[in-house]
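Visitor: Have a look at these structures, which come just after this line.
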Structure P
């Protein structure tokens, strides 16, 4: 009886605290209205322009849409017929079978996007997959702004996120019926959890990193990008004899990434080595390795040509990120970006094709963190030069995120 009375007397204080926190949160959000107008105003313009003048359906979309239709209660045959018609409507001749559409080892593990698309498929039909990726892109932009603003300041975050949205290739892959936006969102979540772990090394953040990595692995097999970033950050922190806690994040993310990849290869057989040898025109892994420099050069030139022709904003984004990585070479952001670049290069080269930055999108947060660090420093130095009391920006590795 006494415990019930105590609970009843405590309940108002819990409610009051919840109301107070809600009011405080809403007050903060009202203070950010101009940031949101700038960021999501740009998003609205870009989204409408892409949706109006570009198809949101791609070759790979067939696999995700068919699986989403199947999860929503449709038969495989009916789902196949729908994506067949969409392929024909886009001027493409389908070259796969029902089994190839659903059971191909490379895409069969990618179940997360189709699964969360089911409610939108029920509500909007086949366009529901595009509705899903549009919402995910909105959440990605919001998450990037929140993460970057807490580490580098609101102004740097707004500038950086707007620059990302100026890239046609990044945005068209994010809002299209593809896994890139969701993979990128998982990348932001994993990095945010890793930085949380730096200042609060509790088990909860380890669990978050493991869980998000598993979700990412079953969204698209791109987890080595985040894993590579964390491993290089750990290695560089050891070389620099810094006390940063990157060992556990690197271990759990890389370990989970490799484990899920092994499980997926066992359950859904697919040989990346065969793809690698086929694209290099060789019949052995050693022969493929020997042919790699020539293939890498070809892909690199193709990528640069593509950016120069259709997405100069992406050239600016990559250029600023690399400049920041070189200037602030002692910073964790630079080490993370270097690791992400190496892992992306590994994926791209073993795939053997130019991808127009698509394979790098899951690691876009590392590019943006590097740019935000540069922008924040430039703003601080400019303020100091104008007579404003400002020091060059230097966000600590343990800054709140």
Structure Q
């Protein structure tokens, strides 16, 4: 397997990967975002940044990229704003000029912002009818205070915020997001030749001038008391559900690895290997999908764990009861020796397969970099997983999987008047 080199500079953390061939260059760069207003502005900014420069209108800029056979996208995620690029190595110099132009001279044209804002409002309207998104948003709104990075503002709050977004707001945000960071850095991962790596890091390093921006570390959010909420989304077949709680652990905590391992046994994301899929889906036929995962956990920040699933209205009570049963069983009785051996092999193979392409390896290590982990620490974590003892896994599951303090957020064709004590 190819393990990237992790390098730390004054304002940038970098994961540098030697590609399988030198024909294609790939990179990801993530700029942290802080503050409630900035987190709401981030998805709008990401869209605006792609829509032209001072010298090139949106269509001209897109055509220039297409001519080079290159791809350049900007998105917002839980880490901040992420810029992703892919280009042929032979056209990389021209691609780098376009990237530099986008970052140094964004247009933020009034005409483009009008379209972006219109599409954003339409997306918020669509969200009102998106049961899965509303269930997830409700889950975070129960777990976290409004100022927390993982709290998802309501669609109403985002509509209100949109009214205050001007061209000046984009220009000011652009300055802030590239400001020198005291507590968080720009995370940049590159799959390319040493020359390409140096040029990309040089570009992002040159953009971090102009002041300081200290991002405060969030305190640990301890598990919420048991609570169930439902939101009515008529016309749907299923009730979408998020079931879980906060997890007062970071990646640096010794208990996190055995907890994550045990949660995989309960409901590994994707496939049919977890207990929840084999019982709630296969044996009882109550759902089509039921998975468990941790989310938002970094080396310095705690996050959450949850089970995602859905049930029809008639199967809702049985489905939740079966899910509770499986959580209670694994928390009290733990994982078996057979499961321990099986999942060690399964997760090791999954890690190896993540290196089969430059794109997959870059995504793996960039996500780890944004979470504060070096490539060497990621590899060491998988090595440590092979040495996990069953008793260590069972001890942390008993401590952190509390079936009597589950937060349940559902959205779909529910009849709120029939769900006593479970209203909005």
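Coordinate-derived values only; no laboratory data. Worth saying up front: this structure is predicted, and the values here are computed from it rather than measured. Cβ atoms are built from the backbone, for glycine too; each structure is taken alone.
Visitor: From which structure (P, Q) was FRET efficiency 1/(1 + (r/R0)^6) of positions 60 and 340 (r between Cβ atoms, R0 = 41 Å, to 0.05) calculated, if the value obtained is 0.10?
Guide: Derived from Q, not from the others.
Visitor: While we're here: Which one of P, Q has mean count of other Cβ atoms within 10 Å over residues 84-91, as calculated from the coordinates, equal to 18.1?
Guide: Here the read-out was taken from Q.
Visitor: Turning to a different aspect of this structure: Of structures P, Q, which gives -25000 when helix-only ellipticity at 222 nm (-39500 (n - 2.57) for each DSSP H run of 4 or more, over all residues; to 500) is computed from the coordinates?
Guide: The value was obtained from structure P.
Visitor: State the single structure among P, Q that was used to calculate distance in nm of label points 7 Å out along Cα→Cβ at positions 68 and 156, giving 4.6.
Guide: Among P, Q, the structure yielding 4.6 for distance in nm of label points 7 Å out along Cα→Cβ at positions 68 and 156 is Q.
Visitor: Could you tell me which structure in P, Q was used to calculate relative contact order in percent (Cα under 8 Å, 6 or more apart) as 22?
Guide: Q
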